[in-house]
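A short reminder: the numbers here are calculations on the coordinates, not readings from a lab. Only a predicted model underlies this, so the values are computations on that prediction, with no experimental measurement involved. Cβ atoms are built from the backbone, for glycine too; each structure is taken alone.
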Structure P
Amino acid sequence: MHKAVVLWTGGKDCNLALYQAKVMGYEIVSLITFAMENARFRAHSIKIIEAQSIALGIPHTIIHLQEPYKEAYEEAIIGIRDQYQIDTIVTGDIAEVHGNTNWITERSKPAGVNVLIPLWHAERQQVLHQLFSAGFKVIFSCVKEPWFGPGWLGRELNRDIVTELNKIHELTDLDICGEQGEYHTLVLDGPLYKKEITIDSFTPQKEEVIRFMDIIGISLQEKQST
């Protein structure tokens, strides 16, 4: 069995990649979040990420990086390989961002670590269909103008919302999976979760064209047996 870590933001794509890696038979030993210098985690609440780790029963580690980032990533991946004795890193990337090649694939080469990207170049509608079919509960945690207004924060991403995203896509250049940073998500429940996360309170914030949830209180609930 291949032993792997999953690069983790708490959003829909890394959650779906984790799920697919488990289905493929990978042993997941840790969730890893890379934090660049002065990272603020506006889109991806550390409170939620820590709760996801508990709910999934998988340890989570934040690795802080400083410039130069190329060398910092490569050294960090070598450290991950040695610490966890892994041969694979799993990421939830779907496509090149702003035309750039896959960063993690390039930075993993010096460590000789394989990179599994189960969603790579997947058709966007299919990615969202897989999320809903598997039973993930996903909310919008960060949205960007001009695509989205304040009413989108905290909304659940479901099949009905996809109809709205498709309409926005028809009028603009929106990537309906938000792969170019148009929106970000947080997962509150899923097929591998042993507990469900509830957001008890949050404050909406806005900085220039970005709106995000400042999450204040959360709780973990036992899931109803079926």
Structure Q
Amino acid sequence: LLQTAVNLADSAMEQALQSVHSGVAEIEVAKVIEACLRDLGADAVAFDTIVGTGVNGALPHHRAEKTLIRKGDPVVIDMGALFKGYRSDLTRTVLADPSGKSHEKFEEIYGIVLEAQLAAEKAAEPGMRAADLDRVSRNVIEKNGYGSYFGHGLGHGVGLDIHERPMVVPSSTDVIEIGSVFTIEPGIYLPDWGGVRIEDVVLMEESGPRVLTKSPK
């Protein structure tokens, strides 16, 4: 059931990303997600859909509003599906109608966040302290000079609730056990530009982590 919720989010994200263009309002992208999930058989969205364009994307929990997407804006989309009691969580960030310098800045920030995310997905293992996994991603962002712009934890458990244990944050005492399902979602948020966040849902198996999310990144 959880995998189905993840799959539904993947499908809705694909539709959402196709709708991102200059002149489209954040709320319209959110409506695309909600309609797609409904059509695919989801019970509801897992939480209020986040769509943040430009500087709004620097607010990690910005709710979609009437702000119009502008050419060259980074657009953060964070959403999930509710299916038979189970919730998924997925974030992708894209550049609206990319060109020139906006593309160069985006590629720099996106590359760092992706490196941080992949490093954590590779390093995760059964019995690992959640705080240590957070440190893996945080080290990547800090070494690139953006440590002060990653202002939240790396992730959280997800399933029947959208935020469960293990809490993958610096202060966590939780341990990642076999069977743990959690998110890995590093981000960089620049107040005068916008944000980039990439989030997958991961299942910890005896052999190591299995990324349940399939949405391209």
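Using Kirkwood radius over Cα pairs in Å as the calculated read-out, with 18.1 as its value, let me know the right label among P, Q. Attributed to the structure labelled P.
Comparing distance in nm of label points 7 Å out along Cα→Cβ at positions 22 and 62 across structures P, Q, which is largest?
P
Across the set P, Q, distance in nm of label points 7 Å out along Cα→Cβ at positions 78 and 110 reaches its highest value in structure Q.
One of P, Q was used to compute distance in nm of label points 7 Å out along Cα→Cβ at positions 86 and 190, and the answer was 3.9. Which one was it?
Working through the options, I get structure Q.
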